[in-house]
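Asker: Input: structures, listed below.
No lab work stands behind these numbers, since they all come straight from the coordinates. Being a predicted model, the structure only gives us computed values, none of them experimental. Cβ atoms are built from the backbone, for glycine too; each structure is taken alone.
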Structure P
Amino acid sequence: MSYNKELHDKIENIDLNSEAPIEEPQRQYYYIKKAKSYITALSQKLGRPLTHKVVNFGCQMNARDAEKLEGILEEIGYVKGEDEDSDFVIFNTCTVRENANTKVYGRLGRLKPLKKKNSNMMIGLCGCMMQEENVVEKLRQSYSYVDLIFGTHNVYKLAELIVNRLESKSSVIDIWEDTNNIVEDLPSERKYSFKSGVNIMFGCNNFCSYCIVPYVRGRERSRKSKDIIKEIQALVADGVVEVMLLGQNVNSYGKNLEEPMSFAQLLQEIEKIDGLKRIRFMTSHPKDLSDELIAVMKNSKKICKHLHLPVQAGSNQILKKMNRKYTKEGYLELVSKLKAAIPDLSLTTDIIVGFPEETEEDFEETMDIVKKVRYDSAFTFIYSKRTGTPAAALPDQVSQDVVKNRFDRLLKEVQKISAEVTKIHEGKVMEVLVEDVNQQDPTLMTGRLSNNLLVHFKGNQDLIGELINVKLTECKGFYYAGEIV
């Protein structure tokens, strides 16, 4: 765990003989210390440490939430377990697609016999799926052995909820419809020592017709820039060289702050942080990507040469039905501006195939935009009908045979273009952040280029977290083989 002595001392200095504070985060420090007293006593009684397993589903926002959950659990005395046969298992859920819900129910069912065997086991469910009323009702009825159920807005309350569960000896359900709360300065367990995600905002105001996110994540709320800067400075002091700024739509950052600040202005402030080498961000909504941001990216020494710019579809008719608020022509104009300003920019995207009422002509418009933009890579999805979204009620859902045919054609085109675009860098020497030992070959290391592509090369573990120069000797399609220069 990345140990924060200052934070640890704040928690230790809390007086448990007094009432729990009202203000945050002091209230959570109180409950972290109180939960720790319970967990320590139980651990001593059992003669072993209690273990935890956080299982994360979904996006990078969820991954960052999972790090916060792990940080709180480890601060109160749990140690990381190997699998779901642990003393505290928590599923941090995603609900973008309905089959994600089915997967969680299946995993949850497998925990029941484990809990019967271990009377000290607790099961928690949190995240986007918990924001749906029908889900919570189903859990009440069919999965009564779940101990904690909470949503996306109160992840920071984990210790308080654990104390409530231990003291009441009954299940705790705590779901909020929305919140303006942003609670800072709580424990966090980073997956990597040298890079970290940093939330700059929460929620979404866009209401794309196929998307459940605004309903489960709430309205947009931005963190104060000084809190973001303070967090990144602390991360850099702890060895972080790369940050990923996270938000459902980072381009609309700052609009609801008392002192408004644009995302471009925030980036300029982050750039000034000594010791920080790389800045990434996602996700960018095309409708909010400003000329100011393009200029900042062009002149930056630290912003990575990669932009994820979801297009979703190439047909204006479909884009309108999706409520994306831009046209194909507007998107292509934006791409032209970006490529003119930053010629070596790597562009990636998301594309949905088979949106309701999509015709063959609509699909050909999507193929056309792929050919014109020439993405480095694209995440392609078959449209998934999501109950509770406007698109789910649209007539003329496209038949699966037609969708599958279109998806295969799109994927073939995307892969062909991606291989051509990637091959351009073959033979170049480029800077790589060494991330890990290669999973297939332990004699190789894996690193990431500024443009977000991976390169595998001979090396040793001492290089992890270092920025080094690597010659890209051979393009392998979506990645490179290389050698250290």
Structure Q
Amino acid sequence: MPRIKSPALLVAESGADREGHGLARTMGLFQLICFGVGAIVGTGIFVGLSDSVAQAGPAVVVSFVLAAITCVFTAFSFAELGGAIPVSGSSYSFAYAGLGETTAFLVGWCLLLEYGISISAVAVGWSQYVNELLHSLVGWQLPAALSAGPGDGGVVNLPAVIVIAMGCVLLVRGVRESARATAAMAAVKLAILLAFCAIGFSAFKDGNLTPFAPAGLGGIGAGTTAAFFSYIGFDAITTAGEEAKNPRRDIPVAILVCMGIVTLLYCAVALAATGAIGGDAVGGRPAALSYVVNQVTGSSVGGGVIAFGAVVAIASVVLAVMYGQTRILMSMSRDGLVPRVFEKVSPRTATPVAGTLIVAVVFAVPAAFASLDAVVDLCTIGTLAIMAVVNIAVIALRRREPGLPRTFRVPLYPVLPLLGVGFCLYLMYETGWTAWLQFAAFLVVGLAVYAAYGRRHSRLAAAADVTPDAAEREPLGV
């Protein structure tokens, strides 16, 4: 049976009270909301909107709503667990408490995929809008050799490396500085997207929304899977559990507020874009939002403003997702499942400096040289699998730990967690068999890594003074 780590033990080991491992509690509710918006709103809407429209047409609004419903069900579960277990491990720690060490390691393994590909993909998207901004400002762009990887017709994607390096510098300096930067960038990108909506709706024509769903229900389903990528990152709020001033109260509120803001914003942007120039003109077009504004205003100035907003927005996503990745690795390192270098915290900056530098270097390489289109579906299916596990963990912990203090409880339990699992499985199915094969291979590699390193170095087994095989036979307790 699985090695289970109790929520009380997770909180006790969280590091806030251990010299040399403590993270400073500096983030209030407003900073958490800004952090959440910063983690979510970026490449998905500025770059990925055109892909969703190409699948669903103007019905992309329905796709965004369906993707949001999937996320909202799971957001309730994240809110309950984030308030009950306020540690930096997020879904990895929730799985450890609810389903055991093996599942937790695979969740952490999938989080490396979710956050790692997100960092690299977002950085590549940032490069597109940097060129768009340069073209608007000075009529010049970076040569393809320096703004795209070999798979996209270039040599090295230099802007992608630069934005990852900037995020790394901010994170190393301290959480307070990172939170301030994220809040400022969140305000800028929200203002830019609201301005885009105003411009788009000024040219809105009903005829541009017909046919509303040119590819039918199948297109809406495919568009939902593509739109889901736009919501990836809301779970990063729970990685701030050890740096929030009042995590049990603020984390659930921040998650739900962020989901509401982002869903309304995405639907408004999608409706404004397709209503202004039509789904055919938006679908599959790079830097689509800038193109829409240029078409509506007849000038490149507005498109340049949108490009500036995209540059800011996408940079904030890189910052937030890198933050989440380092905190996940820190939690796994404390448990002995990955090398100890990731748990070391600088006493001067109260940040995991070495872990942050390693994450930046590792994920700058694919951003610089690889075309990531082929693995976006793999990232999506891995993220959906994590979300399904979190919903199951809520049910498991309700049974195992009925007396656990919960500042937020999932409404209509267990219906909503079960619906969350069902929606996740549906979207996983929509990714296609190629993504499933990639995901299966990825999990096999993860199990091999766990067997070779994590299982042998597990501190939970060592603390219990049992062999790994004996630990596996401990009762589940449900």
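Asker: Out of P, Q, which one gives 33 for relative contact order in percent (Cα under 8 Å, 6 or more apart) as computed from the coordinates?
Answerer: Label of the source structure: Q.
Asker: Can you say which of P, Q returns 22.0 when mean count of other Cβ atoms within 10 Å over residues 145-152 is computed?
Answerer: For mean count of other Cβ atoms within 10 Å over residues 145-152, the value 22.0 is produced by structure P.
Asker: Thinking of P, Q, which structure, once FRET efficiency 1/(1 + (r/R0)^6) of positions 9 and 241 (r between Cβ atoms, R0 = 25 Å, to 0.05) is computed, gives back 0.40?
Answerer: Considering all the candidates, the number was obtained from P.
Asker: Can you spot which of P, Q the value -22500 was calculated from, given it is helix-only ellipticity at 222 nm (-39500 (n - 2.57) for each DSSP H run of 4 or more, over all residues; to 500)?
Answerer: Q
Asker: So semi-axes √(5λ) of the Cα gyration tensor in Å, computed for just one structure, reads 37, 24, 20; which one of P, Q is that?
Answerer: Among P, Q, the structure yielding 37, 24, 20 for semi-axes √(5λ) of the Cα gyration tensor in Å is Q.
Asker: Which of P, Q yields 1.00 for FRET efficiency 1/(1 + (r/R0)^6) of positions 305 and 425 (r between Cβ atoms, R0 = 30 Å, to 0.05), as computed?
Answerer: Computed on structure P.
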